[in-house]
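What follows is a set of structures for review.
Read-outs throughout are calculated quantities, based only on the coordinates presented, and are distinct from any laboratory measurement. The structure presented is a predicted model; accordingly, all values stated were derived computationally and were not measured. Cβ atoms are built from the backbone, for glycine too; each structure is taken alone.
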Structure I
Amino acid sequence: MVLEIIERLDALRGYLDLSSKQLRLEQLEPILNDPELWNSPERARIVTQEATRLRKVINEFSSLKNDIEDLQEYLEISSEDQKENEELGAEQDRIEGVLSTLFRETLFSGPNDERPAILTIKPGAGGTESSDWAGMLLRMYRRFAERNGFVFELLDLASNSDAPKGIDHAQFIVRGERAFGLLRVEGGVHRLVRVSPFDSQNRRHTSFASVDVVPEIADEIEIDIDPKDVRVDVFRSSGPGGQSVNTTDSAVRLVFRGGTQDEIVVTCQDGKSQIKNREKAMTVLRSRLWEREEQRRLDEQLKARGEQKAIEWGSQIRSYVLDKQYIKDHRSGEMSHDPDEVLDGDIEGLIWAGLEWQLGDRNS
């Protein structure tokens with residue numbers, strides 16, 4: 001058993017790429033010591049979190065290596081004493097737990113994993129049923145944020161008057177430790193199968209909703225936006241049913257068209273300040289432009305390899321089959337038989353399985 005642990009440690013050493021982590025930590029030290037870093041609280045938070053995590057991984061690996069060496073020595077000289085063997089068994093279990101925790105570090109290698117995540121939810125075809133499903137997803141991610149101590153910030157919401165809890169569009173930011181690193185696997189089409197509460201004949205319906213996930217791109221990352229390419233509209237914020245919730249034109253809509261026929265529309269009507277709403281909308285626009293450029297690069301790589309990425313509604317990443325009480329992620333194969341808990345924000349198991357699948361997919 002100890003030999004297996006040693007083999008896992010050797011594999012982990014390669015996966016973690018500790019020399020690169022040490023080099024990155026050395027690069028961060030002068031940034032952390034620069035007083036100007038704190039002029040941008042969000043960037044300071046991200047840099048500090050990254051440095052703290054790098055130190056933790058490096059130190060934990062070193063400590064784990066020493067603990068495994070000690071365990072191996074103790075096992076070589078151990079007697080038949082039952083109490084002593086129980087203590088060694090408990091230490092072995094602890095070491096295996098630390099190994100598993102460190103292995104999860106290998107799932108976060110993206111340059112934006114530490115950043116906040118911007119999520120956009122849109123219902124598919126299907127009217128009231130799909131809008132209700134989009135509203136259920138919005139609540140699921142809100143509860144996920146609450147369960148994990150993350151900050152959930154609603155940017156834009158278009159309610160559906162035919163579905164009391166349904167939405168036609170929602171955009172929000174989740175801020176917290178590795179928010180984008182975790183939630184990036186949620187991007188895609190989510191499929192709901194259930195007996196619809198909106199169907200008087202109690203028939204089974206299938207609905208779809210898309211979830212788009214991008215990192216919030218900080219100001220220090222250069223994104224060129226020509227003011228001539230952005231149209232700014234201001235209007236009064238509206239609540240459920242369309243009623244006005246503000247007597248001033250505080251809501252902001254940005255319409256960007258530059259270098260392409262595809263418009264990017266960003267709306268923010270969360271706060272009562274037009275200035276703050278405009279700042280938030282510009283942050284989202286920068287993030288969407290960054291995502292578009294990254295997607296263009298990815299498409300070129302896929303084209304060069306002769307691959308094609310499916311984006312149609314049939315390419316759902318996860319199915320929520322409520323009448324049969326199960327949820328299945330079609331990428332990782334991970335399943336849950338407690339849909340109520342999942343829809344109440346308990347999606348960590350699905351996320352971790354998705355991250356492991358994503359790592360294997362990249363390596364292949």
Structure II
Amino acid sequence: MTEIRAGLSDIVTLLNRSDFFSRLLQDDMYWLAAKSELGSYAAGSVLFRSGDTAQRFFIIRAGAVAVSRTDASGHSEEMARFVAGDVVGDFDFSRGAAYDAEAVCAEDAEILAFPGRGATMDDLVKERPDVSARILLRAVTMISSRVRSTQALISDNAPWVRELRRQMYTDSATGLWSRAFLDDELPRSLEPPAAVVLCKPDRFKELCDTWTHSAGDAAMERIAAVLKDEARALRRAWAIRLRSNETAIVASACAGEDAAALAGRLAVAYRAIDLGSVTGDSGFHLSASIAVASWPADGKDFRGLVEQAYGLMTRAWKDGGDRIYTLERDDSTASPEARR
């Protein structure tokens with residue numbers, strides 16, 4: 001870095017670009033300008049590295065600075081690029097934190113550093129505690145403002161937040177909603193009464209043992225398609241992968257005969273799944289063990305109700321499969337409805 005000689009008024013103009021120095025007295029600004037350093041930086045010059053204590057921040061007068069972060073594998077990815085007029089590192093400086101990224105000049109640049117080399121904020125506090133106190137107050141205000149801005153940015157309706165949530169709560173193999181979605185998000189979207197229908201394919205282990213796990217993957221793709229089609233037809237319904245080959249449909253404003261009809265359609269659809277591409281002309285076909293519950297009639301605790309229904313589905317499977325069990329109100333007994 002080569003120091004650039006500049007008038008204090010020019011440096012004050014640069015300092016005013018930082019939130020730190022807004023509303024400070026003019027005399028204060030000239031004193032701060034004298035404690036700053038304007039320099040010429042060659043392309044590739046490092047302003048700071050990740051882990052360095054943030055003892056100063058930088059205001060770009062000309063050129064550009066790239067800020068990047070390196071992951072555990074050593075791969076470096078550029079996060080942002082700052083140009084003339086931008087301020088770099090002020091938030092970390094205001095918190096007295098360590099930088100969490102690396103800043104490198106992407107091209108030849110003219111940059112103002114505050115405080116300049118050889119000075120620290122501790123030195124400035126000792127010399128002018130009054131000005132330092134005003135800067136500290138601005139730092140607190142700036143941090144609070146950034147937090148509020150971040151909270152406003154991260155709203156449930158922001159498209160990127162919705163996309164992030166979709167990725168977090170979607171099973172990548174099938175495109176179905178995940179069990180985490182059922183536990184964390186779904187109860188807030190349900191309109192009672194809601195049907196909770198859990199399904200487990202019968203003879204799935206036989207399928208995988210005989211025709212390998214690729215046959216199981218093919219079966220899950222077809223099961224997912226059945227569930228998605230049913231959920232789309234119901235409109236206010238969600239197709240979910242619970243674990244392994246076990247799935248569910250949860251449907252708002254659906255109970256009683258409608259819930260029973262939904263379970264019946266799923267039983268028929270499971271039997272109709274065509275696996276000939278992986279099982280040949282063996283005649284193998286799937287069926288399903290199904291449990292049906294109604295929320296909140298069968299239990300107000302949604303997660304607890306799902307667990308009861310899961311136990312009921314497992315019982316239907318152990319009882320031979322290809323049947324529908326319905327959870328009875330206020331207990332965990334089953335009303336069997338054979339579908340063979």
Structure III
Amino acid sequence: MLSDRQLAILHLLVKIYTETGIPVGSKTLMNEGIKASSATIRNDLVKLEELELIQKTHSSSGRVPSIKGYRYYVDHLMQPAEISQNEIVKIRQLLDRRYNATNEIIEQSANILSDLTSYTAFSLGPEVKERRLTGFRIVPLNRNQLIAIIVTDQGYVESQVFSIPETISSEDIEKMTRIINDRLVGESLLTVYHKLRTEIPLVLQRYFSNSSHVLYLFEEVFNQAFDDQVYISGGMNLLDSGMLNDISEFKSIYSLISDSDQLTELLLPDTTGIDIRIGNEIPNELLLNMSLITASYEVPQHGKGVIALLGPTSMSYSKLLGLVNVFTDELSGHLDSYYRGLDNSIRN
């Protein structure tokens with residue numbers, strides 16, 4: 001159980017470190033408003049360190065927040081920062097332009113969010129997130145080739161030609177297709193993404209000794225439906241954040257966020273609203289020194305979209321939470337206005 005002063009020290013330490021990047025000592029905390037002697041503050045810092053909420057650095061006598069400390073701060077101490085009216089006006093001006101398609105709005109939202117934060121931003125629009133699978137078919141072309149087709153509820157059709165090994169019979173392919181349809185038709189594309197990596201392989205393995213080829217072709221044609229739908233901006237900001245040790249680490253992470261499969265898995269929010277995952281809470285070992293903020297938003301009658309920010313664990317959570325709150329409201333409003341404009345033009 002932390003005392004009120006220890007809570008105040010942890011809150012202030014996180015605030016100072018996320019703003020300056022400099023380890024924080026007792027003298028700094030005293031100068032910034034903690035009403036206690038330097039010795040008392042040092043004792044409280046030792047207590048926080050024993051609880052693994054803060055840690056010492058090798059190069060300084062000051063302390064920095066640990067992953068556990070950031071988590072405690074986000075869950076119990078943080079309040080969203082208030083965004084100034086000037087910043088809100090700036091966001092509106094950046095979003096307020098002529099668009100010819102919803103994807104242009106989604107792409108622009110990633111660019112704006114990255115520019116405002118200097119972090120890597122992602123944006124997934126409501127049309128993609130809520131699109132539902134209505135059918136999956138495999139049509140043989142000849143003995144060694146077939147065409148795989150997926151159809152969604154909005155009339156979207158994607159197809160691709162594949163070569164298959166002779167060891168897979170046409171009867172097995174038909175059975176696999178029926179199983180996939182039974183399990184996935186009617187689900188949103190993001191749910192399909194998840195089930196393809198969890199539930200479906202286990203189901204097919206119960207019935208077939210070799211199902212990997214059908215799973216592969218389904219994933220490949222399904223990926224086409226997602227190409228260019230998750231927009232990324234500010235990938236190079238990873239180099240400027242101080243999170244990475246060398247260029248090879250950057251290449252690995254850049255490859256990760258360029259992979260639509262893995263990226264979509266990362267962006268799936270565990271909850272509605274805003275979700276903050278810190279360090280090892282992100283399900284990828286490449287991102288242990290990073291934090292991922294994801295926020296879902298609703299567009300009336302058109303479903304939900306997602307925006308996300310990837311940055312260092314030392315990001316300013318309070319400021320970013322306030323910014324993301326405002327940004328999702330503005331983005332939702334612009335998308336709603338765009339859809340209503342389309343509806344009016346159709347009626348007229």
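Structure notes:
- Origin of the derived value 3.1 (distance in nm of label points 7 Å out along Cα→Cβ at positions 54 and 230; candidates I, II, III): I
- For distance in nm of label points 7 Å out along Cα→Cβ at positions 70 and 110, the highest value in the series I, II, III is held by structure I.
- Structure responsible for 0.75, with FRET efficiency 1/(1 + (r/R0)^6) of positions 62 and 102 (r between Cβ atoms, R0 = 25 Å, to 0.05) calculated and labels I, II, III on offer: II
- With distance in nm of label points 7 Å out along Cα→Cβ at positions 118 and 198 derived as 3.7, matching label from I, II, III: III
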